[in-house]
Structure 1
Amino acid sequence: MLAMDAQQFANSFAQLYGDVYHLAARRLAQGQQRLSNETTGLLLHLAQAGPLTLAELSAHLSRAPSTLSVKVSALVAEGLLARQVDANDARSALIYLSPSGRQALTEALSVLDTDHLSAAAASLSPNQRQALTGGLQSLLSALSSCPQSIKGVESS
């Protein structure tokens, strides 16, 4: 294997990255996104803010409690959210992500189809898989420490 200089690497990597992305990206047209943008936003907010009452969630999202109540009830029925009586106020319930909700959110936020990647990775040896992830980790580390500014944005 011939050694390549940094520019040759950059060109080769950019081409390969584009090809991998093209083959492994989640395809919305194939129905792989099961959550609406509204649902993804609601789940993401609860994942970041933690359990909230309906009143708190309504205030955070600037939505009417009655409208949000219908949405939350539907997501509870789907198993994506759960309710638990608020220990501080037995009249209200805390709304939080269920384990299924966390998994659905992770999938919704994933750019790549991990099932497709896993199937492809099965044809690689453990050493090849380790070399790929190790190389990408090294590249990520190098990119993180590189003071290069992004086009139109000054680095700080």
Structure 2
Amino acid sequence: MNIEQYKIEIQRTWQDDMSQREQLCNATLGLVGEVGEFERDCVMTELGDVAYYTYTLARLLGHDIIEVKHSRRQMGQIAASIAEGVKKLEFHSPGPSAQIQIMMDLSDDLDDMARAIRKRAICGVAGQDFWGEVLASNIAKLRARYPDGFVPGGGVR
């Protein structure tokens, strides 16, 4: 699965009947939680969930992710920075110039997170890339949980 297919598929299970603010907060909280689960368990299915929230946040913020070549920050640091940026954007009423800077910082953070996810999907001494498998596995899990798209109260568990 490629990233363009993935971005289309994940929209099917996103709860888009909330306000923009609620969607941003939901996606941010989801990202922070999934990063914590991945860093604790190092399970590839959690990496797919991190991708889900990263690419959902990018869409909500109108950002096309550019995978940066070098990012030394850890996923937890990046998630914290994203949470701080969304908090400032949504709850601190920044002026126009501050809002532009926050959006630029969030764009950089999302690019860094995409790079960190991709880096974690490359495994083993031979450097085998499991990126496509991580994305496909995440979509399979979402399709099983939400066969007809998002439903309030959760899907099939």
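Derivation of every value follows stated rules applied to the coordinates shown; laboratory data play no part. Every value quoted in this text rests on a predicted model; they were computed, and no experiment measured them. Cβ atoms are built from the backbone, for glycine too; each structure is taken alone.
As an exercise: relative contact order in percent (Cα under 8 Å, 6 or more apart), calculated from one structure in 1, 2, equals 23. Which structure is it? This figure was derived from 1. For which of 1, 2 does mean count of other Cβ atoms within 10 Å over residues 8-15, calculated from the coordinates, equal 11.2? It must be structure 1, since only it matches.
With Cα Rg over 2.2 N^0.38 Å, for residues 96-143 alone computed over the structures 1, 2, the top value is the one for 2, the highest of the group.
Here distance in nm of label points 7 Å out along Cα→Cβ at positions 80 and 136 was derived from just one of the structures 1, 2, and that gives 2.6; the source is 1. Computing distance in nm of label points 7 Å out along Cα→Cβ at positions 16 and 72 across structures 1, 2 gives 4.9 for structure 1. One of 1, 2 was used to calculate log10 I(q)/I(0) by the Debye sum over Cα atoms at q = 0.11, 0.14, 0.16, 0.17 Å⁻¹, giving -0.42, -0.69, -0.89, -1.01; which? Of the structures listed, the value fits 2. Which of 1, 2 yields -22500 for helix-only ellipticity at 222 nm (-39500 (n - 2.57) for each DSSP H run of 4 or more, over all residues; to 500), as computed? Answer for the origin of the read-out: 2. Once distance in nm of label points 7 Å out along Cα→Cβ at positions 24 and 56 is evaluated on every structure in 1, 2, the highest one turns out to be 1.
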